[in-house]
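These are the structures in question, set out in turn.
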Structure P
Amino acid sequence: MSGFDVLTRGEVLDTALQARDYLVSCGVPGALAAKDPRLWGRRTVDHSRLGWLDLPEASRGLLKQIEGLISEVRYTGLDHIVLIGLGAESLAAEAIMDARGGDEPGGALAAGDASGTRGGPGGGRLTVLDGGDTAALGFALERLDRTLVVLSSKSGVSLEGDAYRRIFSEAFRRHGLSEREIAGRFLVITDHGSPLHDFARQSGYRIGLTDPHLPGHFSALSAYGLVPAVLAGADAHGLLDEAAALTPLLADGEENPGLLLGAILGGCAQQGVRGAPRDKLVLRENGGSGALSGWIGHLLSVGTGKRGRGVLTFDPPGSPGELPDAHEVAINPRSPQGEADTALWAPLGAQFLLWEYAAAVAGWLLGVNPFEPGGTVVQEAEDDAVTMLRAAGEGPLGGERPDFVDDDVEVYADLAWPGGSAAAAGVADLPSVLDALLGSVAGDGYLSIVTYLSGDFSGRYLAPALARRTGRPVSYGPGPGYLHSTGSVHKDGPGTGAFLIVSGDPPAGDPLADHPVPGRPYSLGRMRLARAVAEARALRQRGLPVVRLHLRDPVAGAGRLTEAVRVAARA
């Protein structure tokens, strides 16, 4: 595919055309093409924050710089790339591998699909570790002879990044590698001068440096997105060609697909049907939602989720149907527009630049700085988890006691109970507490399901029934990656979400689920639980309705939860 097109219709079209005319009259396309930071106020946005517009050409130099590394990796047989990163640092690389992996032999293994492993056309593999399912960790540890670990972060090492780095260092050591050889198995991608840069230099790791002024959520075509995928066999030159072909259109007012998409996103989020903000976006990809939808969700959440505003994305299973405050975008549909309000066609490299441009335009329309990082709201929960792990030792985390226990499912509920508590409200079973949570979803709100489990149980299994019951959209994803990606819009956006957080004990017979973290007084399972508790507390502190369920037996508990959802959905 080489063309670019954005088609929309109905009320979304009317709103978008009004917004586009306003954008053109204010000179936004020309100012963006000139990278004029005065669009957002001179003191708010620096010129260097707009460097992502140059990446289709600037990143060609990056590819030349890593040619030697690629040759060395190929020669030594390191064709399995383990990428440790959260949010923007991993989603773009995953999307590249999703799009390119099936083009030639050497695609993803069937088992790899469930473990976060993607295949490249060159026969390589990319496995992403973000603190979720430990099946991906097991897949990687079985391939140490072929593995290069990429640690990717714009700042310091995350809680999960530190844990996985320690686990792989110890595994390489037991495999017989010297300390120098172990250092050669790590590549760190980070900003020049970041804390991770200093740490990597002291450790003797390979280092790839990026521009510290480049916003993390606008970095898909930088080293963060390209280098892991290229090492795994993807064709980055083709991606940059696709993006470069779009660039000339982005200075135009009428034939500018990025401007129209931004007008759709920002215009609808300002005012939708009957004046209500239409700030919920259902993304539809061929074959189901993938890493591209996740990357778009992260970009829009961080770029627009500020000052009580923001665009939140949903997958089709969580959509109850047509809503006055939601609209649907179909990405590269095989047939004409169909039921979607908007359809867009573009190859992947152009998709990255197209959505980044649209996010910048939407932020301008909403009156927010789209380049401001969402790190503060994300970092607070991680810092709380670290503090909790240090303070608890081997004792209970957070000092919380469940409101009640229903068939080995611990229930922690912070809702507006009559009488002040679940007991006072006469609630003592799982369907009733779920019913109360669903009742707390506002008429313009949504439900979000976040799972902190080592198995493959997903909020996707619960979303359709809950969306039908509430008549409101349901988002879902595994922690900590999901809230890392979308936490900005949940916490600093409109504030209309209700949250179901599911944690669990490590399942019996899965030693990796509770793998000790070398040099730390906790395991992966305990770290995951601390993250769940910390995220629940961060949401509660903002006055949002939260129910956390802890499954003492994750297998039986998942079945119990699924049945309780069916009961609550029928109520």
Structure Q
Amino acid sequence: MSDTGSEQAPIITTERRFAQLPLLSTLRHYTFGDARADALAGLSVAAIQIPTAIAYANLAGFPPLIGLYVCILPLIVYAFLGSSRQLVLGPDSATCAMIAAALAPLAIAGTEHYIELSVVLTVMVGVFTILGGILRLGFIADFLSRPILVGFMNGVALAILAGQLSKVMGVTIEAKVFFPIVWEAGQKLGEMHWPTVLVSVGTFLITGLLLWRLPRWPSPLLAIVALSAVSWAFKVEHYGVELVGEVAGGLPSLQLPKVSYAETRSLFGDALAISLVSFCSAMLTARSFAARNHYRIYPNQDMIAIGLANVSAGLSGGFAISGADSRTAINNMVGGKTSLVNLSTAFYVFIVVLLFSDALAWIPAAALGAVLIQAAIKMIDLSALRHLYKVSPSELRICLLTSLGVLTLGVLQGILLAVLLALVNQLRTVARPRDAVLGQVPQGGRLFNIAHAPLARPLSGVLVYRFDASLLFFNSDYFQQRLKELIVESGEPIKAIVLDAQACANLDVTGALCLAQLQAEFHAQGVRFCVAAIHGQFRELFERCDLRTTFGAENIFSTSLEAVEHLRFTFEDSASP
């Protein structure tokens, strides 16, 4: 999606200490076209945000109105401070499930004390997230590679799609996870409630027609308004069609919660877990849509923004929120340009809470389900899967495993699995890195990997070995094993070994001990062990561990080519009578 108006706007990171707000930077490049797109996108997002927030509030054990409260002030905060142009904040299933699990042992759902505990929990979540941003822990999001982002988004899309089947079919589905939901839905095809199915099909047709003929219009909103009007005119609830139902209006009253120190302390671990999950979930969504729309987000900045949004949610008498996958997908689908979509969404929710809460009662649940299914379908990135299949089958497997984790374990566990997969993949790469034996081409002034350069030949009696990773405690044994294997595979007596350390950025104590041990072992065998191209942190620890003395200055070279030339002359001199 092109972003002409805001493409040039720089994003201000935490390093600037909020000397300039990201919103002010955006406004300098803001156009009337951007404002119109954001206003229309906000309408579409609000059309989904309002009833979805009511549903998730019920999931977490709160009255419907509290679900709307957390869609006003927190969104305004993120509009000012957030770096993502597509991300929409709001209640989400994983966070709400964790909130319910944390509060259920302490109070009865829906009671005043339950809400007071939620206020404390939400403020704690916000404070922890803000501290994470100040301490620059946003790097946690860097462990989420592009294949994992694609896999997570595809899994979430399929989970959203399956979660709406009961609404569009008009049947009760007891299962909560993707595959059991699909299986149960298939078993109940004969029990579908046809008036509900008709509402669903009507929503699909209206939305599809508007997207085809009027792609810039807020088709989800218009479809929901049209179906709400139909439900009001024909009293479809008499035919068994489920509606959102009555929602009381009014603004929140702010007061200090009456929570004991023991209760607050018991919420500490839950707040920390919700903070981590909320941030990771939001960053997965934000980075996925940022990659699709070709711009950069700033995790530390967003960590502070999401933290302040949660503090404001607590002060509003609400509960913790995160990045909303389905509403972000709607925003992207209808062409939202900047984070001001959050501001326009908050405005529309405020107007509805203040003036039009009665109108929510006529929204058919099936219409909401149909719109969410359409957004979920657009979230599925098949082209990325095809690309991974062509260029990196191993990363395709990680991508598919991430999707499978979301679908089988749930969104929360899927996030944790995604992080674990990223760490395992990185550790596997560093623990068993690629390596190479280097050789010289005829009349050449460089050394090449003999596996890739057919003309390259190693110097007789000399093994030039390049290790393509830092030499650390978890790969030092592998390094030693590989070096000895290559000596055996050389098929001739080795007089000297040259370690090309150009790709070795770091060295730890275990790696240094490994080098010292090899030096002593090779020296005892009459083999000269040299090291070349040491630099950076590798050089610093190399010298602090006194390896320069262990190896001897005559065995340390600036480049592997210099080492090879020196050894050639040495061998020639020793061979001369």
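Check the numbers for distance in nm of label points 7 Å out along Cα→Cβ at positions 128 and 536 across P, Q and tell me which is largest. Ranking P, Q on distance in nm of label points 7 Å out along Cα→Cβ at positions 128 and 536, first place is Q. Could you figure out which one of P, Q the value 0.25 for FRET efficiency 1/(1 + (r/R0)^6) of positions 208 and 504 (r between Cβ atoms, R0 = 30 Å, to 0.05) was computed from? Traced to structure P. Computing distance in nm of label points 7 Å out along Cα→Cβ at positions 40 and 96 gives 2.4 for which of P, Q? Structure of origin is P. Suppose you compute helix-only ellipticity at 222 nm (-39500 (n - 2.57) for each DSSP H run of 4 or more, over all residues; to 500) for every structure in P, Q: which one lands on -19500? Comparing all candidates, it corresponds to Q. With relative contact order in percent (Cα under 8 Å, 6 or more apart) derived from the coordinates and found to be 22, which of P, Q does the value describe? The read-out was computed on structure Q. Set P, Q, criterion mean count of other Cβ atoms within 10 Å over residues 232-239: the highest-scoring structure is P.
We did not get these values from a lab; they are worked out from the coordinates using the rules stated. Treat the numbers as computed from the prediction; the structure is a model and nothing was measured. Cβ atoms are built from the backbone, for glycine too; each structure is taken alone.
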